1. Assign the value 2.6, calculated as distance in nm of label points 7 Å out along Cα→Cβ at positions 208 and 352, to the correct structure from I, II.
2. Output the label of whichever structure in I, II has the greatest value of volume of the Cα convex hull per residue in Å³.
3. Compute mean count of other Cβ atoms within 10 Å over residues 32-39 for each of I, II and report the one that scores greatest.
4. Suppose you compute mean count of other Cβ atoms within 10 Å over residues 136-143 for every structure in I, II: which one lands on 29.1?
5. Of structures I, II, which gives 3.8 when distance in nm of label points 7 Å out along Cα→Cβ at positions 152 and 320 is computed from the coordinates?
6. Matching task: -24500 is the computed value of helix-only ellipticity at 222 nm (-39500 (n - 2.57) for each DSSP H run of 4 or more, over all residues; to 500). Pick the structure from I, II.
7. Looking at structures I, II, which one was volume of the Cα convex hull per residue in Å³, for residues 56-191 alone calculated from, given that it came out as 157?
8. Looking just at relative contact order in percent (Cα under 8 Å, 6 or more apart), which of the labels I, II belongs to the structure with the highest value?
Structure I
């Protein structure tokens, strides 16, 4: 078994590859990295989500850190990733280890390492940790002490990460506008870390919120804590069935991703939410700076940037790249089609809680449905329709895929190619502004095909053309 970090840390199946021993090996590797960076006194935050043995894994990892004389700041409860990121950049530590598999199914767990700048660790850092961890797996050279020993040596402190984070959100969101609007909101934390965060701040500000699935459940109700349309069926029925409820909000396992339902229970794809919020930040809230999106995210964001005369940065997939621009204050905000978003002056990490609140503020201030706001945005910047499909590959097709991506087809759906981009996957920009991106999964024989066009008919034609390109000989 090889420990391998993906776009957001190392993840594995509990008791299969994600074992106590392997988790300790990763913790030892991170300890070695922190010591090399001379940050052991500043220490690391250790957090976790409510998965099976999540807190137990976290305590084991904290014992490894303490044995390496690294100060541990241990979360007193399951905690959202953005709350951890906020604590890092506000001086609580030199970084964090978070035991979470985010939106992955309940039988997964993971380790997400965030260094001192507060965003997800960059590839050069995770590569170092990954290589060191695999050597430790073979050697078994792990230091560890008990929690009692660590506390007796002053190396372990229990901390609350909720209070400061929520107080900061109170300064960033216009709750007066939301309260004056007078509508109810429905929220689904999917049995996970958003519980006691998004619902609490709404209630504390006098906003009526209907909450479901607000008890920790390591099964997350079955499947994974993914705030997708398929997972939010129960929330949609509640929103659709109550005329007083204006929005449905949801967050994933570690509350860094969002899910949004309009007043009629309709799920709104994250691409459109991100574009709306970036337009709102510039047009209404007066934020200054560029915008950023991943290579797989809608060019509606590019159109918003062009409309406002600001720069749009395109990044590889992985919020760490967008987080860098936020940390450097180059952008007003940025996002990924996989429901990750954050803004200038906040954390350089995805934040589903902030995104949900900002979206609620926007809808309250504009007093319009999300669908209506999308239509108005289209009228200003043009129409964009996006989709993503997963195409399963046979062994033969999987072996042929790398070579196929080196080809230069004439076009797709009869539209010639204007540009080829290979910063992450292979993306073809077509002459009419539509595009198609092929990106191979790193964990299964699947190629993800991302497509954008000006209307549904054109979109379907390009999707079919893309499938033919992959499946053809």
Structure II
């Protein structure tokens, strides 16, 4: 026991936990790089959550959705629309990063503390449901990629689970992040596939700068494509993941500039690779592309093989395996973060499985359930996969509203609250997502009850 100069008794500080020590070591490297002026090394140390959130969202269902759009409608409207939606994602994810860096707390924990148990558990339940559906779709995408190489569902399930188990074995956030980032770089295979199909780049450039009129076709199908494209770029799991990962990484307000670079770079790369998948799919537009069932058998890889050669089919299939695998890692992680935060248990990759049993258990359990579903004979996998992105769009607005409220909470954020311009953009994004999701839902309902035809 110590006595301060003012006579007060200074209680002994609690001992550092392994989590504290691991994060302190990472922060020491950041401090040394900042003090020595090594800018590129500092950036290397601080990037991660933004890149993983964005490239993780370029998941299997998203890339198949982009390829389906290209095969059905060509380039035109949807190439610039992908760029617009990822710009929306950057606005949303920058807020998540900033809240995580300033408060050092995850999204689930803050919602529970600031808005009460009802909304906290609602957010967690919303996430668990959408994550489970999306993870099933990720295993389906891995299966589609492996089917091109004549490998079955069992291999897809085993591969996904093995990756989750392997990445959870390090006991360090830094190791997990770098493994996931190494895999995420192979999302660029979709850009390689786009180059290999030999598109008319003048047409691609024209599509980007002119924003062609909305394509013709069934109104309901177009609403579905709008909703699924939004759900392919901004989703609830990204919010949970990036805010919690920013806190787990140990980002502080002094790191906000690099956090923004990380998020913007992730959005730019994801938009580029997503457009690559659409351009590759557009090679099928004049070869019966609209009739291709992308998730039936080997789907798109086999179709691209017939049209553009075996190398293109192989690259696209490998891209689907990568997209599904990275998404399995990041979406499972977001589930673990949410579970630990909502019940007040340790939720960090810097902890051992024994000290963070809920975090690691939820991480593995949700992946295990999804893997088991794809092994069920006759399971409606095609329907689940095709509707995963639409479900994310429908459930997204509530999550974004809480992000905006947290980013405007001056008691939490101090001087780092949202600027007026950020609020205007964020509110416009929420309104746009609501309109697109509601329009598809209402139109589908009216068609179901036969009040609208055609």
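1. I
2. Numbers: I: 139; II: 161.
For this comparison of volume of the Cα convex hull per residue in Å³, the top structure is II.
3. Numbers: I: 16.0; II: 12.4.
Greatest value across I, II: structure I.
4. II
5. This figure was derived from I.
6. On the way: I: -11500; II: -24500.
Label of the originating structure: II.
7. Source structure: II.
8. II
Bear in mind that the values in this text are calculations on the coordinates, not laboratory data. The structure displayed is predicted, hence computed values, not measured ones. Cβ atoms are built from the backbone, for glycine too; each structure is taken alone.
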